[in-house]
Structure P
Amino acid sequence: MPTVIAFIAGLLFSFGLVISQMVNPSKVINFLNITGTWDPSLAFVMLGAIAVFASGFFVLKPNKPLFNSEFDLPSKTNIDKPLIIGAVLFGLGWGITGICPGPALANISGLSPKIWGFICMMLVGMTIANKVKQHK
C-alpha cells in the first residue's frame, strides 16, 4: 500500500509541475533572471505549495504521518562542505538549464533529447557523488 500511495503522490506532484509550467525550462530561467526578463509567476506556485503544506502541517499538527508510524527526519543537521558544494552544483545546474530533477522526470514523456541528456548527466553526477562518498 505505501508504494501505491507514493506513486499517486508522485503522479499528483508531476501534474502540478506540468500545470504550473515548472517543467518549462525557459519559464524557470526567466524566473531566475531577476535583472532581465523576470517572470514572477513561479513565486506564486511556490507560495501556493507552502500554503497547502502549512495548512496541513501547522493547523492540523499531526503527531505522525498518515501512512507511516513516524516522521522520517534527517539525523544529520550540520551544514558542512559536501552540503554546500552539492547545493552550489545543484543551483548552477538548475540556473544554466532551467531543469531540476523533479521536472526532468515529469518531462520524460515528451521524449526531448535535452531532457534525456539532462537525466543521463544527473545519473552520472549521482554515480560520481556516491563514489566520492565511498572513498571517505
Structure Q
Amino acid sequence: MKERVRAVLLTDRATMLVINRVRPGAAPYQVLVGGGVEESDTGPEAALLREIREEIAGVAADLRPFRVLENDRGETEHFYTARITAWNFADRSGPEFSREDRGEYLLEEVPLTAAAVGALNLMPPQIRTALLDALGEGTLFTAA
C-alpha cells in the first residue's frame, strides 16, 4: 500500500488551511493538503513539503508529527502539523488540478475553533476527531 502524508497547516491568524472537494455525485468534503510519498522523495517530510508546493504553492516550516491513521483504503496516512508561511492557490501545480473528472478544489481558511472544525466534513473522519481533541486539550497551537 502507498504511504501518504498530510499537513494541518496552521496560519499566524489562528486558522488552518483545508481543501474543499466538490465532486460530481458526491457530497462536498474537505481534505488536508498532502498526498502520496513517491519513490523520488527522500522521506515522508520531503514528500509533504513537495505536496505543499504542488497543491498550494506553499512554504511550510516546523513540521511535527501529529497522528498516524489508516484511511478507508487501508493506506497509512502520516499527519503533521506545520506553520504555513506563504501560499498562493492560483499558482498550484499538482497534476490532479488539470483533470476535469476530479471535480473542484477550493482552498479555505478555517478558524481553529471547535465549532468551525466540528462543522467540517473532513476526510478521513478520524483526523477531525483528533483535531477536536487537540483543540480541547490546548495542544494544537503548541504542536507547530
Entry that produces -7000 once helix-only ellipticity at 222 nm (-39500 (n - 2.57) for each DSSP H run of 4 or more, over all residues; to 500) is calculated, selected from P, Q: Q
If mean count of other Cβ atoms within 10 Å over residues 29-36 is computed and equals 13.4, the structure in P, Q: P
Structure responsible for 21.6, with mean count of other Cβ atoms within 10 Å over residues 5-12 calculated and labels P, Q on offer: Q
Structure responsible for 1.1, with distance in nm of label points 7 Å out along Cα→Cβ at positions 21 and 37 calculated and labels P, Q on offer: P
Comparison of P, Q by percent of Cα pairs over 19 Å apart - largest value held by: P
Of the structures P, Q, the one that 0.3 was derived from, the read-out being distance in nm of label points 7 Å out along Cα→Cβ at positions 93 and 125: P
Structure with the greatest value (metric distance in nm of label points 7 Å out along Cα→Cβ at positions 13 and 53, set P, Q): Q
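Every number in this text was worked out from the coordinates using simple rules, so none of it is lab data. These figures come from a predicted structure and were not determined experimentally. Cβ atoms are built from the backbone, for glycine too; each structure is taken alone.
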